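Asker: So, here come the structures, one by one.
Throughout, read-outs are computed from the coordinates displayed, never taken from laboratory work. None of the values given here were measured: they were computed from a predicted structure. Cβ atoms are built from the backbone, for glycine too; each structure is taken alone.
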Structure P
């Protein structure tokens, strides 16, 4: 009924929906009545705020879509006599449906059998079948039907409205904001990805010279941080400061966990990996991606002189994001977050390393013993709170434990 209804929409659409809602209520079909009520309110609200549009678009359908990787929504806004008379969202949930029903397949299905085809159809992007569709619909309608892809002006504004309508529909169903979904979709288009990058991992290397070399991995899912999936890496194989080698080590170690079912996040295949670095980082890591997970898209994030996100790095150059506000803001959030996370871990690691060096001043404690103590107690505070008996649990003798306790608390044998 919904499909038949939109195919025959007119300026009397609200009255018809009102009658259907009342009939549904009488039949105790309350869920149907609620859906109709919400549609009536949406159309009335849009109609009240909508001025008479450009005469060029007085009789037009505006079609746009939103895709978050798992869900596809195609939104149709129907304008008759210069006002919005109806709108409909078509929701396709699983991945198979989103591949089977792109916009080019939706158009002929939507207009099949309709008797109120408008003079103009506005689309957000040009389709290979545009001329064929125009000829087919003109023949069906008995009049010229123009299909256009407006880039500016009132037409582009109408496309934007349809796009936002589709985005908001998916956002409600996925518990995400429209801005988040728009940003992820825009990023995928900029990168030329066939699939929306729903699950993104980002990496950054932090160090102080050749000390405390670490890496941070953060995750964004549907444009939002997934903090329980964050990971920290201590650099183990690279002894000197070398960002490329460190990044290679970290990515290889991470991808080796893809088949580790004990960790639900490490075992998940990301759609996109973003490195905090330029084309040098991308070229260094690309062979590892091709070896272990070639289906993962790989790019870098380039900063300007003020440490602000400037562009996307590929293996051969850069992609500007200055003209795509939503994607630019998402990239900035990702780059700022991964930098914050890795630097925080580096400082924590450095403090622990500094304190371990300090412990070697205690009689009987060398570097290996200091590391053993730190490994057991984890934090400086835990060592300070430990008694002499507790200190022995780290595998040191009673004498060394006494020396350490006295060193920490300023006590000597005369007291």
Structure Q
């Protein structure tokens, strides 16, 4: 991700140039396999957000109340408008939440929502539901930014109501690889990069125009298994791939929350056919480390785009695949691993895990995943970004990585 310095039409000296690597795709309020989605929280508001400890807090809603039976009561903020100036109304909210797996069960002043099928908790769905209105084939949001230009390689956004001392323009630029984005930052074309590898930090230390921003990791770099692999074999593979040896190969001296798990020698891996490794996004070193740890069982390593990876996951055309499933807040475990969840792309099913989710017994849920692993959970790393030193209060969001960008202040 990148920031650059150009003259702004709003009188600011800092224009955010956010460099990402891989296809941008179209920015929508829905979950899409493209990197333009990093701008989603700036354009499309959510009814709620999360605080630093995982509690719901109002956003587009002004009041949030938990009710028995997993329901949540909300009151809509009355001053909210879409980017065309039209007020945000309850019918817009109903359409938005219903498209995200929720339903409105009562609407008398406040409105009450619940999970439609119960496979995913209401709060887990609500924190990733964006509110929008469709007009003329375009998606309109109520967030502080609006899209002004969109191409295959660049997405430009400006603040609807410019504010002095804040970022008023963002340009998201797509580069072919992470190395290209990194090189452009070092070259001076950029002044922020995020989601970078810890081994790159040393290149930015001591640079007066930049500073490093850190936050607690919320997702775990993982190797997901095809469910055709028997449970006993998955247990052994998880031990081999979530080992200190693999972490050292993939991340060097970077700290992982999972440190201290012993190695499983290649000789202890179960005999069987070669295992193909499917890789996408920022996981090249992890994929190479996993392929090496598999020894003679390591098969073809394919690197594809996010959209291609999603297609092959749905078709079951993989053995192992790199991923970064959300691990926080705890209810988010249901997205990837709950039986029948729309995001459970590998078809994993574990009754013990489902029962633990229903009881909100997160320790038991984690144990169930260890006993019958859907993946090797390799490394939960801290989130890292390098930002322009003129940004005074840059923080990384507790849920979406750059959700706080509209609140960043710029030195005048």
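Asker: If helix-only ellipticity at 222 nm (-39500 (n - 2.57) for each DSSP H run of 4 or more, over all residues; to 500) computes to -15000, which of P, Q did it come from?
Answerer: Details: P: -15000; Q: -6000.
Clearly, the read-out refers to P.
Asker: Next question, about the same structure. Quick check: 10 is what I get for relative contact order in percent (Cα under 8 Å, 6 or more apart), calculated from one of P, Q. Which structure matches?
Answerer: On the way: P: 10; Q: 20.
That value comes from structure P.
Asker: Right, next: Using distance in nm of label points 7 Å out along Cα→Cβ at positions 170 and 274 as the calculated read-out, with 1.7 as its value, let me know the right label among P, Q. Walk me through the intermediate numbers first.
Answerer: Values: P: 1.7; Q: 4.3.
Among P, Q, the structure yielding 1.7 for distance in nm of label points 7 Å out along Cα→Cβ at positions 170 and 274 is P.
Asker: Identify the structure, out of P, Q, from whose coordinates Kirkwood radius over Cα pairs in Å was calculated to give 22.6.
Answerer: Values: P: 25.8; Q: 22.6.
That value comes from structure Q.
Asker: For distance in nm of label points 7 Å out along Cα→Cβ at positions 130 and 306, which structure out of P, Q has the highest calculated value? The partial results should precede the final answer.
Answerer: On the way: P: 3.8; Q: 1.1.
Largest calculated value belongs to P.
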